[in-house]
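Each structure below is given as structure tokens.
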Structure 1
């Protein structure tokens, strides 16, 4: 289901790019236009690694080559995730600084010029037929080179951009708690202050559920559904960690009786 959603994201961002990148753009602009698709691809990579580490692979299967491969894949995924936070934060900051356009007082003035009207992530190419019927005014704001919106649309753009930023950061915090948990359990550590830090990830899930509710309220049910699916995927990893932790504790308990019996043998006896 996550793969199907990813394909839908690629399709949606490709369609939006027809409006936002009508005049072309550099590599960074294209990466920004497809930041959600790239972000999800990176999360797929991490989810695959975590499933192998916490469930599929045994401790005996680890070797230097496998560890190096995992480290390289992790590094690539982290780069894409960092790009998501950067592009979302940059978009939010730019929207905060947008000023009313002094060159546009009516949408019909810019009809048939390749400019789109956008509101709530929905784009409409402005032409001589629809320009009079589009909402807006008296002020218009260019949210990028080929798309503008009105005051109400700008408020939505800013609010949604803020949700994008904090959602991306929250997911990273969840990721760090899982990575810490894996690092500790690879060293057979199942308690202590650092393990308590990993439990903070459960609080972050509450924030992610609120984000899912926001996108549903805004009418973007694909985003809501996708968010819920990813939360379920991460919960599966959390369950793997829990079972792994219980196995470590069980193995430790099995070793203790043998040690205790040995200690009770009197000195000099066979």
Structure 2
């Protein structure tokens, strides 16, 4: 059992989150993130992702409380008993994906993604993608609306909506999932080792423009996108006992 004395509260801009922030601050105090033993994020899953990105250099666990729309990464909200809940919380550690996107002019932009990196068609015509894994071409042409690489933590988000597999949080695999694949017809994707380096090359990029998105950070008009796990960064998430990511992932499959 861990005792957290210094709590940093962060809240999204929604009225419910802001009201909860003021109530929790009055009750438990508030410190700057750099002085915190734990960060409590009040909002939805989108705000939780933002908080994890913003605080990833601190190596401080983050405990989310649901004050938003979607709360898969969040615990139930209550003003009561926060210190006791934090002391009993179970920790899950995840690694983000690193996206390296190259545009036709040679400009390269990098970004991190906790859930997924997705390539999406940015025009009226379907995208044409060539897929290589660890330097070896695996699919010469995928005609589709898009494709994504998802982590286990992100496998129930966009990946699941695109009919990709739900991955156990401890699995050392990534999901490569196609969106509305036209050729090969109904190609559903692949499971790859966590250590895999995935490269997408955009075929006919001028005629069939494609955008790359790492969680919510977009790079438009890409020609090549390289994706790999960034194991030097650990995101530490706290969950109430019996409600951790492992249990939620299993429960989601029987909903």
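The numbers here are math on the coordinates, done by the rules we state, and not lab data. Quick caveat, the model's predicted, so the values are computed rather than measured. Cβ atoms are built from the backbone, for glycine too; each structure is taken alone.
Worth a mention:
- Source structure of the calculated read-out (helix-only ellipticity at 222 nm (-39500 (n - 2.57) for each DSSP H run of 4 or more, over all residues; to 500), -4500) within 1, 2: 2.
- P(r) over Cα pairs in 5 Å bins from 0, in percent, for residues 19-98 alone from the coordinates reads 3, 13, 18, 18, 14, 10, 8, 7, 5, 3, 1, 0; which among 1, 2: 1
- Of structures 1, 2, the largest value of relative contact order in percent (Cα under 8 Å, 6 or more apart) belongs to 2.
- Among 1, 2, structure where Rg/Rh (Cα atoms, Kirkwood Rh) as derived comes to 1.02: 2
- Structure from which 0.65 was derived, FRET efficiency 1/(1 + (r/R0)^6) of positions 51 and 219 (r between Cβ atoms, R0 = 25 Å, to 0.05), options 1, 2: 2
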